[in-house]
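Nothing in this text is a laboratory measurement; each read-out follows from the coordinates by a stated rule. Everything quoted here is computed from the prediction, not taken from an experiment. Cβ atoms are built from the backbone, for glycine too; each structure is taken alone.
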Structure I
Amino acid sequence: MQLRQLEHFEAVYRLRSFTRAARELYLSQSALSRSIQALEADLGQTLFDRSTQAVEPTDAAEALIGHAVDAVAAARTLVESARLLRDGEGGSVAIGTGPYPARPLMTRAVTALSRERPGLQVAVVGGGASDLLASLVRRDLDFVVCDTSKAEESSFAAEIDSEPLPAEPLALVVGADHPLAGIPEPSPAQVTAHPFVLPPPAPVGRRVLTRSLDPEHRATRLPFYEVESTAACLELVADQRSVTLVPVSLARQECPGRGLLFRAAGHRQATHDGIHVLRGRTMGASARIARDAVLSQANAIAREHRSWQRAAGPGWQR
């Protein structure tokens, strides 16, 4: 069995076509077919059903594809690590991120990488935790930064290892002329009388949000809207009617320029993000460098928040 045969297996499996796989691999279709046949002979298993017009993986292929992808990835990691040891440049990493880590944590991490590792190619993919974790299990992403509870509740939980990041308090954000801005200490009932705008899938569910804002667990009708990102949430808050929750670091960064006000949302409102990796998968050198950058920036944000908290006064902040 040769590594190139596993690469051929992965390409045919992914593209569901010998023709497209051969084109991608710069091989003739007959050469690719011979390579797959030789691999099937080595494994003693038929990998693809060729009895229909479409190329469909067999049950054996479904069971073995993960091992093949990991073997190919491990070989690429070896080459990448050697290159990084030699000249400190090159490599690529794909990272998934939930809506709250996207800004400013991931933007800061990418900025640091662009400064310290300018040759490293970084792809940051946003989305819901379930989709990102599914991509992680498919080996499309090197790691995912999202809420740890989403990973624990995922159907992929047994396949994922998680490393918690420092929790960051959330800030309640309103427009400068919002009715809440004139209330030094708004009550939960006063807050929940206004529409909440959060990115989908909302990091804080409607029921949890209501319960955390109202510790007496009274029945509270909470208007609730979802828009594409924290940036869009902040734009909508400028309507002077709605409110949103974002990490304090993002509120400190964005609110002054947008003419918005913010205050701590309460001790129950905080991020609970972590770095999630596929269990048993060797992390490549580029992925380790990117993970370390995320960890470093998360710790820096936590330190900056403690310093800001000591200096900040009570009530609404600009």
Structure II
Amino acid sequence: MKFILFSKRLEHLSFEEMAATIAGLGLDGIELTVRSAGHNLPEAAAGTAGHVTPDNVRTGLPQAVAVCRAHGLEIGWIATDITSADSPNAREVFSVASACGIRQLKLGYYHYRGFGHLRKQLDEVRRDLESVQQLCLQYGVQAGIHVHAGYCLSAEAMLVDRLVADFDPAALGIYADFGHMGLEGGYGGWVQSLDLIADRLIMLSLKNVGLFPYKDQDESSRRSHIRPDQFSDDSGSSAAVVSWESKFVPLNQGITPYREAFQYLKQIGYRNFASFHTEYQGAWSWRELSYPELIAQLEQDIAYVRQIVTDLDM
């Protein structure tokens, strides 16, 4: 297994600075962001953009690849906001990635429109994926759907498996995420999900999630993008209702037990890249870390995972 770093939290760095930082951490490569400002994650901050933007992919991506390879790093895959062949610059992104020798590409996100719409939306997504499959087969690139908790149509790995079931595995696969899978299936669901998608697993994100109490009177502290339903207090008390919100935490502290998870990876023979996601800044982190603190926490995460891999002889 090779370890790479998601470049999202390093987007303020130049290609050279990014590559030097990741090489200095002893990692094998990069999951490079190639997406537009205000990309389509629910929690995306307006104005943020990838290390390469889709409209500059023809120039930017080859430059990034050259710098990374000069530092001995591979581009494991690129993270895009493409959801269909009609997405802006989609064909160009596929074409340039293929020309640069990048064989995997993470797709963007399909958002749940609310109760009562799911079946219709799934049919719509399948039509979008048909167009993506055509691009994949044309350019020899494999696309992954990211299992992403919350109000994404890919929140449940079992549903993602259903979405890709009738497509060519050479074109479309599944991007598992231990943090998001643990959040949506914190008891046994994440294990069963990993079991089910094992034969379509092509990418893997390393993150973890914890749950934190939130009182409804404390709206200013609310960090999630969607406020949960509030339950009535049958006693008539005016006390605030306590609910829960998710935040990213260090890999050894969250819902997903990493040693158990890696035992399953060993059992299924997963040998592809695994990407560290350092989501320790912004509204979704359990703490707001400075950049030096983020790097320090990343070093701890890397050491923790490498020790597990050594112990399991992977």
Structure III
Amino acid sequence: MSYSNIENKFSSNELVILDGGMGSELEKLGASIDKDLWSGRCSIDSPEIVHEVHQNFVNSGVDVITTNTYASTPISMKEYGYGGFIDDWNKASVKIARQVADISDHEIAVAGSVSTCGSWDRIEPEHLKPGFDQQISILSDAGVDLIILEAMTSSSRTIETILECSNKTNLPVWLSISCALDREQNKLMLGYQESINHSKAFFYEDFEVALNKFISIYDGPILIAHTDFKITNQAVKEIRKNYKGIIGAYPNNGFFEKPYWNTTEDILPNNYCEEAKLWIESGAQIIGGCCGIGPSHIKALSDLG
């Protein structure tokens, strides 16, 4: 286990390559996708495929792989009747990622995904904290190298709550948020719209206003994620304008049609790489992909390093 390689890259102003979309790759390789918990069961039902997805991303040249725990949040698991398996399923996901990282011929950090999946904006903060605390604790104890707070599609109050809970871990913490473009005002908003062409936009508040709330209580890496790649560079510029710390980008390609990911508007790896060059020019030091971004896209990014 090591985070030192990542720290060295940060201090040397080198790129850090994050993996791509776990759930969409699991689906592509034939894993069974749960109608409620999406990829949350895969580490139990299809561990060999989870292993294969991690290995494919390692082979593509990543520095960081992310545990298959985005959908296995305590809130979601309890809601869908899996509350008795929270510890076991989250630990199983870490074990698989750890196995792949530890046999790699180059240094790989394992990021434990602690998400707001299932929380959305319908649950009060005091009721969110136990679930966030529980998943952060499980993943930290199971052996991840860092915690990545995948707070995409969440309001600022939910994001502030998960940030507060992350203060209890001694591990490095990264924050991922999403945004959407309000076309009427031509303004970025904290919110989400997986595909500008195919998805409805949901807005919470002005992106810059929300960003400054987070910056007031957090000083780690901030990444724009699960956002249409066509507005990702605009979001990176907005973060850089307001924040002097490490920033990153891992947008999605396509849109969600429960329980599957639709890559109708697939982007070729070389075109994705050209987009990523813009993020780097705008200040991103961590680059990767979210849903719909596979190993071939990540291989193109790793060649930039």
**Study point:** Computed 2.8 for distance in nm of label points 7 Å out along Cα→Cβ at positions 54 and 270 - originating structure among I, II, III
**Key:** II
Exercise for review: Can you spot which of I, II, III the value 32, 60, 8, 0 was calculated from, given it is P(r) over Cα pairs in 20 Å bins from 0, in percent?
Suggested key: II
Practice item. For structures I, II, III, calculate FRET efficiency 1/(1 + (r/R0)^6) of positions 14 and 150 (r between Cβ atoms, R0 = 25 Å, to 0.05) and state which one comes out highest. Key: III
